[in-house]
Structure 1
């Protein structure tokens, strides 16, 4: 009787995960029709072919000063360090599934973790396959590559990525937040150190060092107290993953939004307090605080950091302005999320005119858009010499004939056109 019950639980838990994954895909896939209709498919295709042309040109003739070592370590570290885990958990699951927690770890979490390890390993291996031709042909690493077996490097990259995926699961189980953050930082540093050693040092030394780093992390994971199954953490991560998908799809079609968890961000949240303490600025204050502590700002500033880094190292003025244009287009779409913010029902009781809500949202989007456009242009102009030295170019690095019109376009898009769309009243808007 007990064996039959355990088999029923095993079948139920495995089918539950499959059904929830299928339900999630069924929920979001229909919206991709609107994504393709919006022209995003053509835009993504253009970016892909432009990147492909740039990549083929690079591997044919890698500039001597191009930072192949730094780029390789950074790229592979990013690929290997990622450790997402989709569980499709819901807030009510601890109530109904807690009695099966031990079996849940084996039959539900186990397959999800194995999938995460496989996906992480394949992602890192794919990026290593793209990096390997540059590594072999670059004047800086050509001599190193002769003594490094690419097959051995690929195997070690796969092991590191798989270990990171498993390490992400161990970190989720930590009961103490500081331990979790500390171990995550240690994993990042050891991953970067191991990959740097594999790429830049003899394999006879780098492989034992990599195994030592993995052993150190395995010992560190045993030190702090751990949950058997971190219900709250997994539920929060699943909610965050759903919000990101819905936020992306909402750029193209109106869909139900997920409730976001506010972040503290003390380093920037103070900016909202600089607004005048007057009633006519009340909506501006609310939107500024929600924006600065919400996921939209997080997506914008991470995208701007990535774009600034790419612009700084590419070293081609034309490529820089193309990257700038793409970055500003995405930034404007991200800022359009401010229009979809819905406050709690009690906000309607505030003694402020509801007609100013969309105008305030547009004003905050305009301020953020202009700041992003100017900051990214300054990065492009200030790092022109760095990029030129990497690419070996001796031409004028400022190229104001490129940057002046593209900066004007960025300011128009993020500072006028997108805020204008945000402020425009529609029939479906509730004021």
Structure 2
């Protein structure tokens, strides 16, 4: 996989196996794919999970061979150069060159991503290598290259005693050629040869060294689609996918009704089930009051998390807010499932207590340097911690809440 370009048919079959495993399917059964697989492979900035495609991984490995080849210090490089030439002729190396050239021609990778870094100038061709800008100088200044006595000269051949020297076939008097020479001299004012070897630089990496991971992510970002909102990855909270009745019908799955199971007044959409349902609206008002925040109209989850991101609080306070918002979504969905399946594991009267307690557990179990105080959490969650790094205080309250932490609201309904 590192030397040969993977065939398209093979790549599709392997990606199908990955997708089937990801969605929990087997060879004999298939599960619902809630998101297009290409969107899952994309980066989190594009709304994916940053899994990366096998094709981009394969191409990045192939490009690494190109990186090794240009350094030219190993025996296999000398053998390929002497037998097949730089382009590889009819050898397997030609496939590597072709794959890299295809990435260049399609604009996936910039032609100047692999460029020369000037040292003593003994290895870099002055006119034909990319070392001063994005293109070879013979392309940027064709009239000057045509007048050059030795078009294959190295940079060191044109550097002498701290300055640049030229060897033209004829004297340059004026016109476009003189303008090109003036521009070239201006660009070379701050360029100097130094006493070290010329090297290669991979511009896609910050350190200039080739990285398969960086190159793979770069190719994926150029090729894979944009999935919409950025993927939020909040380590404090577990992950869960939410198939609302609206989404189920869009997938062609028959259900007897699309109405919200909690209120029965509107279709069950993400906007409704997590914000506009009358049961959830009352719950949100209690949660906002508990956090000491003025009540607001809750929209879809994306808008809610944008509100958290843009809030004036910072640091741990913002993490607490996000944890509580996730806890609301988590238990609203669990309560919704209980209603659908006629279960009584969670009662509506206990929802608020569950949210306070599970958000406490999530936050302080994952924040090791933050001291926990259950009583303060019940009173003012945004200001409940200390920064001393002490261990969680042992709770001695009577176990009366839904999760056994104590301090239940004691209210039967909300």
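We did not get these values from a lab; they are worked out from the coordinates using the rules stated. All values derive from a computational prediction rather than experimental measurement. Cβ atoms are built from the backbone, for glycine too; each structure is taken alone.
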Exercise for review: Please state which of the structures 1, 2 yields 13.5 when Kirkwood radius over Cα pairs in Å, for residues 73-136 alone is computed from it.
Suggested key: 2
Practice item. Supply the structure label, taken from 1, 2, corresponding to helix-only ellipticity at 222 nm (-39500 (n - 2.57) for each DSSP H run of 4 or more, over all residues; to 500) with the calculated value -12500. Key: 2
Exercise for review: Using the calculated result 1.00 for FRET efficiency 1/(1 + (r/R0)^6) of positions 57 and 145 (r between Cβ atoms, R0 = 41 Å, to 0.05), pick out the matching structure from 1, 2.
Suggested key: 1
**Study point:** distance in nm of label points 7 Å out along Cα→Cβ at positions 297 and 329 from the coordinates reads 2.8; which among 1, 2
**Key:** 1
Check your understanding: Here relative contact order in percent (Cα under 8 Å, 6 or more apart) was calculated and came to 16; which of the structures 1, 2 was it taken from?
Key -> 1
Exercise for review: Check the numbers for mean count of other Cβ atoms within 10 Å over residues 49-56 across 1, 2 and tell me which is largest.
Suggested key: 2
**Study point:** Highest-scoring label, criterion being FRET efficiency 1/(1 + (r/R0)^6) of positions 89 and 361 (r between Cβ atoms, R0 = 41 Å, to 0.05), among 1, 2
**Key:** 1
Practice item. Taking 25 as the value of percent of Cα pairs over 42 Å apart derived from one of the structures shown (1, 2), identify that structure. Key: 1
